[in-house]
Structure P
Amino acid sequence: MDDKLMLMIPGPTPVPEQVLLAIAKHPIGHRSGDFSKIIGECNEGLKWLHQTKNEVLTLAASGTGAMEAGIINFLSPGDRVLVGNNGKFGERWGKVAQAYNLNVEIITAEWGQPLDPEKFREKLEADKEKEIKAVILTHSETSTAVINDLETINRHVKAHGEALIIVDAVTSLGATSVPVDEWGLDVVGSGSQKGYMMPPGLGFVAVSPKAWKAYETAKLPRFYFDLGPYRKTAAKNSTPFTPPVNLYFGLQVALKMLKDEGLENIFARHLRLTKATRAAVKALGLGLLAADDVASNAATAVAPTQVEAEEIRTVMKKKFDIALAGGQDHLKGKIFRIGHLGFVSDRDILTCIAAIEATLQELGYESFTPGAGVTAAAKVFAES
């Protein structure tokens, strides 16, 4: 049946119909007074979502563009930076930093494990000359469905005094509390196609006063991603370059939906979906890549041993038109990932788990009791 695709991947995520309808409207002039009002409303909504009074700047870019902007605006060639790498996206930020001739030190953890805050503490405390200018890390590592202890690592950065903390919050913003002002986060990047319940195309960068001070002396090359002009125009409810007008229409609606739900309810919903999904996977006798205490609220990485991960994904797409994400790099073929981020409800999880059960039966997997996964998920929903 056409038009029944169900996205259960960590991004792009499902988009509400009212957001899609807003995006489908005829464009208006991006320098008009009407559009300026929309920008102003979106800017205020972004501050609310980020839990900050500081600027949150909007770029026509993906999350990677937001993170590149977050790196190049506040650093200079040769600056020493620490980069956390425990997955595909932490690895990417190291490559971005190296591309701009920064002095990069990688702090690693095995994929599926969280970054160790103590390793950051040791490096930062040993830096008596205050040569470390930034710590760059991913909060929610989507490739492995692991969440890193941003709060603790940030405390060590704050104790250092000089270094900025630059955070990839692409799949944590809107799913997990990221209290930018309370924690004193300096630069936080995210993208519209995740917790914002939007299609891809907008990147967001929250910037602290400390980071803006660093901006004044930063010397890395930049033009389109120079955040200074974005800051000046945002104060006038405008943009330095032509924005994706229709995506702003959608953002305005999506932020209103999120506000109506409320921050605490948003976070509680994502936690409930995570717990239900993981309970279902366990009940089906399938393995989980990440431990419960470091599980991301964006996705669940499943590591089956008695049935092929890619066979599960193939049948799910072919028979049920449900898209699951695969593993990346050396995890390809070893895991599949169930996204439960953004515009996802209890019903979506129950539907997905039921389809996984049917898929397992078709593939001849017998190490579970039919209905066990749905029952386990339903129990979580009943209790929360």
Structure Q
Amino acid sequence: MFKNVVIVGLGLIGASIAGGIREAWPDVHLTGIDVDERTRRIALSKDLVDEAIADDDPRFMELLKTDCDLVILATPVDADEPYLKAIAESGYTGIVTDTASTKERVTKMAAETLRYPQNFVPGHPMSGSEVNGIDGARADLFQGAYWILCPSEDTPPDHIPALHEFVAGLGARVIVIAPDQHDRAVAVVSHVPHFVASSLVTLAARAADEQQTVMRLAAGGFKDTTRIAAGSPDLWCGIAFDNADQVKAGLSDMRDILGAFADALETGDRATLTQMLKSAADVRRSLPAAWVPSSERLLEVRIPITNHPGAVAEATTIASEVGCNIQSIEIDHVTEDRAYLSMILTDEGDIGQLSTKLIDAGYAVSFAPLMPKEYIHV
């Protein structure tokens, strides 16, 4: 896998990635880059990295030109451009990925800045903490979390399996989707919920009397529901403006939904109110409590990808669209000009839709059950 990794930004996500790498692959050489001297000092004292350097340290360019084979940008999108320019100037030819919560803007920035933009694979680990910065970092932060990858048709085929193995090794569950799909989806499940949580806290604060009765009652479910409202205001302001159109659309839909609840109360329509609550409850109960793949029902999908540019990105995206979880992925090079994409799937998703969509996209597909003892990829 990767031997020398550079992590730009040692905040919550970057430092947690470093900790996860330390536990999973102790022999990997880790270099952390951060503008804050205290953060660099803590990273070294906790043995999260082998080197901790400032962003203007010549060592960064030296690593890019010689030893590095993976660069992870764990910084806000607004801070990415200088690092992308440094990567371009160095002539670096390895994989670059990021961790930002929005994808379209950074994808465009990478395409316009990098010398080898095809080597940039946008990423987004959907995990966090109310404790900001390196002080909240945990090596197990990504266990069971979704980690989204957004390759393009130009992404070299071997990049996706390499990053899939890396992310899965940190305990995360990989989802592959297009950048525009990503930004629409996370607006609904991540960005809008943050503003809803902040609104609930604001509502409680406005309702509090001098004795703070409301706040004393704000325990249990209320604290769980609004936990994310304690996140960094500057960070979330940046996320909102990076994904402004999708967040605005989501907030508008939320306003309509809340209005429908209010209308039902105004008109005394118990049936409608009950049905709205029931529909939401049914959907909520259908969400899995945890991701536990059924190893007894593993399935291998083999797809010839010879002379089919962008095949890996397209096939993995289709699998994610129909709800199939890719437990492992590899490219089997049969001859110099023949290769197969092998995806190991768990028992989730619609295999029928997967087969139909892959065939419609022009692929020949074969499925075969895989017994646990045959499954050697981790």
Structure R
Amino acid sequence: MAKNSGIGTAGLAVTGAGVLANGLAYVVPVLGARQLTAAHLSALATLLAMTAIAGVASTGLQIAVAVHRARSGPLPTARSALWTVLGTVGALLVVMPIAVVVLRLPAVATALAAVSTVGVVAAGRWLGEMQGDQRFLPLAAGIAVVAGGRYGGVVLGLAAGLGLTLSLLLGAVTAILALPVLHLLARRPGVPVRGEGLPLRAVLTAGGATLAMLVVSYADLLLARRFLPPDASGAYAVGTVLTKGALWAPQVVTILALPRLAQGNRRTLRLGLLVVGACGVLLVTASALAGGLAFGLAGGADYVDMGRYAWIFAATGACYGLVFMLVNAQVAAEARWPSAPLWAVTVLFFLVTWLVLPHTVPGIAAGALGAAMLALAATGVLVAVRVRTSVTEVRSSHDSLSVE
């Protein structure tokens, strides 16, 4: 088990699984661009974006289950997982028909994408159980299985030239078939599951925090689409590849740290922030020294001249990487509103961009960096206050016991 394996081995395994998942996600639109008509490619891209948003429920469920298991052991999670899946199904039943009409999406393809999403959301329970138990090698295998289920069928269908609908049908089938494999990976024969189950409130809190992270980190891309001309917004989209790279590159640190954060290990938080911060400094420095190369790799030779702005995009992602760690620490500590600063920063960023910032690539990029720094400061203050309060409470309890 990964719990008894070196943390380096576990980290490499989870990192490899994450690279596989991101690679498959990248291959889908690349193949789509070569195999589908422009109309079907646009529909595929729209459906991928919608299912990514709906998939927040899966991440929220995984985080909530992981925190629950790390704190309290193998307690029941099936009920909350079922309610999460049913809530996702209900939301999809409302949203998808509207999307078919408003966005002119193919009805059958949209329904199949919804089925895949339900499978991905259900997978969050078993991924969370393995993460909370610190069984990181099975977790890495589970991440790979989910990625294969989510994208593998679609990739096979597109590669075979089966078209949009049949490719999504294969994707729906593989997404559902991945679930029994995950169940087997997460099983721990002989370990009793009893006690009070996971509160649905915890899933909603973790899901809300994940959604807030997604929205605040993508806000600049949406604003660039709204306020910049097509060529400039396209260049900005290339820059956000660097932002997302700097944000998700140290994600493995948060995955490994979350169970110990749930157990109140402050040293893990300090070490995690140090590692994530060091990774961010490295990426920002590389972007500053080789910005043209970074933009060229992300978007091609046409965007090399944008290299002077590369460090701004990388710095934004590096700040959000630290925010992601801090928000997960808040969720692990069962804070009531861990996403509140992120929603506030998002609203402020929209207003400042609309009313104040110059509508240029460096103008919006600088605003995005400012928003990321503000989000980092706000979440950092909240975590510092919580840690200080916790220390004070422990000391007060110790003093009262000494007096007695």
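Read-outs: derived from the displayed coordinates by stated rules, not from any lab. Remember, it's a predicted structure, so these values are computed and weren't measured experimentally. Cβ atoms are built from the backbone, for glycine too; each structure is taken alone.
Listing for the model above:
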{"read-out": "For -0.65, -0.79, -1.15 (log10 I(q)/I(0) by the Debye sum over Cα atoms at q = 0.10, 0.11, 0.14 Å⁻¹, for residues 155-298 alone, calculated) the corresponding structure among P, Q, R", "value": "R"}
{"read-out": "Source structure (of P, Q, R) for mean count of other Cβ atoms within 10 Å over residues 67-74, computed value 22.1", "value": "Q"}
{"read-out": "Structure with the greatest value (metric mean projected area of the Cα convex hull in nm², set P, Q, R)", "value": "Q"}
{"read-out": "When relative contact order in percent (Cα under 8 Å, 6 or more apart) is computed for each of P, Q, R, the largest belongs to", "value": "P"}
